[in-house]
Structure I
Amino acid sequence: MARCADWEAFDRLRQVLRDEHRAMIAYSSLARQYLMLTGKTLFKGMSFDELHRLQLDIETSTLTPDQPDACILMIAISDNRGYEELLEGDERRMLTQLVERVQQLDPDVIEGHNLFGFDIPFLVARAEYHGVPLALGRNGSTLRVGLPRACVIGANNRTFKPAFVHGRHLLDTYLAVQRFDIGRGELESYGLKESAQSLGLALEERIYLEREQIPRLWQTDPDTVRQYCLQDVHETRRLAELVLPTEFYQCQMVPDPCRTSPPSAQGKR
């Protein structure tokens with residue numbers, strides 16, 4: 001067991017051991033290090049329903065945030081306590097309102113489908129463009145994006161960039177549904193709509209739009225886009241209720257933060 005005075009010393013030590021090809025276990029998550037050292041686990045005595053879970057979805061004009069006409073058209077948020085809201089209008093104001101709502105609602109968990117692959121990168125890029133700090137942490141700190149890592153799903157790896165918010169768990173149902181389907185192998189697609197349909201979670205009144213339709217339809221029929229966006233967060237919540245309890249209850253036994261991808265450790269066992 002090696003203890004370091006600070007993070008910089010830990011990082012230097014880890015780099016030296018890597019360069020020397022030493023076998024080691026070195027977790028890059030301070031939260032996981034603390035839990036492992038103390039033996040503490042999370043959510044003791046709680047049921048999954050007791051978590052305060054917020055769902056997030058954005059609709060955008062483009063698929064990437066660096067295109068000249070890129071912008072967020074609306075942000076849908078809901079939670080498992082009956083709250084829901086659509087934020088729209090001025091992009092800078094929407095981002096500010098998102099931070100305000102998260103701080104007001106104070107959820108334990110923020111859920112989204114392809115949260116790490118689309119919603120968070122887009123939000124981060126547009127927030128940087130407007131100079132809006134995404135201060136979503138319970139201590140007022142800003143959202144932090146980590147280095148790329150692999151999510152092990154059966155025999156396959158999915159590369160993604162994790163994001164971290166102080167005092168909250170960020171859970172991506174896109175990754176969770178793939179892990180959920182390892183033993184079943186029944187899903188042909190892991191998209192939100194396809195997963196919900198295959199798992200019997202889609203409602204009859206569900207609206208289905210092609211991605212390229214949305215910017216144009218936002219100009220001609222904004223109410224349909226609003227309903228579609230709200231249905232996305234509702235469907236994400238129902239999907240999470242099916243695929244995430246395993247991760248939640250595992251945290252009551254294993255000293256690790258709640259996550260939809262297994263933790264990475266530098267080096268090897």
Structure II
Amino acid sequence: MLIAFAVAGLILASAISAPIWQAMTGLKLTEMEKNMNNPAYADVMKILQVITAVVGFFLPAVVTAALLNKRPLKLLGLAEGASPQQAGVVILIIGASLAVATGLSYVNAHVPIPESWHVKFMKLEDNYNRQVEAIIRLKDTKDYIIALVVMAFLPAVCEETLFRGGLQNFLTRATNMPWVSILIVSLIFSVVHLSFYGFLSRMFLGIILGFIFQYSGKLWLSILAHFINNALALTVLFFYIRQGRSLHDAMKSEGTSFWGLLAIPVVIALFELFRRVSRNRHTA
């Protein structure tokens with residue numbers, strides 16, 4: 001049901017976006033794709049990004065939860081807040097996880113594939129990077145703050161509501177197999193981003209976010225971790241630009257070694273601490 005609503009939501013978001021694009025740019029809908037990377041249309045692209053996130057990701061999960069439960073926000077894990085102790089450990093978890101993700105990015109970049117595949121995958125990466133460049137710009141502090149809202153906070157809320165509060169939650173309740181649910185949803189989470197060279201790091205991030213939700217039942221903690229991940233990436237890009245580097249070059253940066261994988265035991269230890277903190281909160 002949720003997947004069907006999500007597909008319908010994306011179709012609806014596209015239908016809503018079309019007249020907004022035409023009204024704000026004066027261009028025909030057929031010209032939208034080739035102009036998406038044009039910085040001149042950054043403002044309209046921000047609006048379309050918001051529409052897609054809310055209508056295509058957030059609302060389908062909320063509607064599905066409302067049909068299944070009289071308290072949809074509670075079902076999704078949004079009704080209750082988290083303790084400062086839980087939030088503190090989550091921040092440590094995502095920090096250590098980013099080191100692992102860097103190592104996985106390096107591994108992903110060195111997976112042997114046919115040259116024809118490499119060309120196609122790099123074209124997808126370049127198209128995505130150009131779209132992000134056109135949307136965020138990051139020329140000044142104002143651009144940075146807007147980017148934090150549009151590219152960090154909003155995706156964190158909407159994607160976590162769909163993937164963890166919705167898909168993972170409902171699949172776990174249906175199968176009683178949380179590990180399987182987390183892996184399946186993390187795989188889907190990575191695939192929908194259409195990035196081969198970011199596949200392993202995004203899937204790992206999805207697994208981390210999945211276990212945060214599974215152990216706590218608090219979607220706000222997964223949202224917090226997701227937001228920190230996005231915000232740190234934007235912050236690094238912002239400081240690179242302040243140092244005179246181009247946004248395009250900064251976005252092409254990748255993991256430089258596999259040493260980040262050594263942080264895996266740290267992540268495991270922090271999750272054990274997180275489980276204890278969350279268990280104590282439940283029994284308090």
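Derivation of every value follows stated rules applied to the coordinates shown; laboratory data play no part. No experiment lies behind these values; they were computed from the predicted model shown. Cβ atoms are built from the backbone, for glycine too; each structure is taken alone.
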Which entry (I, II) yields the derived value 17.2, 50 for Rg and Dmax of the Cα atoms in Å, for residues 30-109 alone
I
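Quick check on the output: 50 is volume of the Cα convex hull per residue in Å³, for residues 198-237 alone, derived from one of I, II. Which one produced it?
Source structure: II.
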Which one of I, II has P(r) over Cα pairs in 5 Å bins from 0, in percent, for residues 70-149 alone, as calculated from the coordinates, equal to 3, 10, 9, 10, 15, 17, 16, 11, 6, 2, 0?
II
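Check the numbers for distance in nm of label points 7 Å out along Cα→Cβ at positions 6 and 182 across I, II and tell me which is largest. Please list the in-between numbers first.
Values: I: 3.9; II: 1.8.
Of structures I, II, the maximum of distance in nm of label points 7 Å out along Cα→Cβ at positions 6 and 182 occurs in I.
Of the structures labelled I, II, one was used to calculate distance in nm of label points 7 Å out along Cα→Cβ at positions 126 and 214, giving 4.0. Name it.
Label of the source structure: II.
Could you figure out which one of I, II the value -11000 for helix-only ellipticity at 222 nm (-39500 (n - 2.57) for each DSSP H run of 4 or more, over all residues; to 500) was computed from?
Working: I: -11000; II: -23000.
Attributed to the structure labelled I.
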Can you rank I, II by FRET efficiency 1/(1 + (r/R0)^6) of positions 54 and 134 (r between Cβ atoms, R0 = 25 Å, to 0.05) and just name the one with the largest value?
I
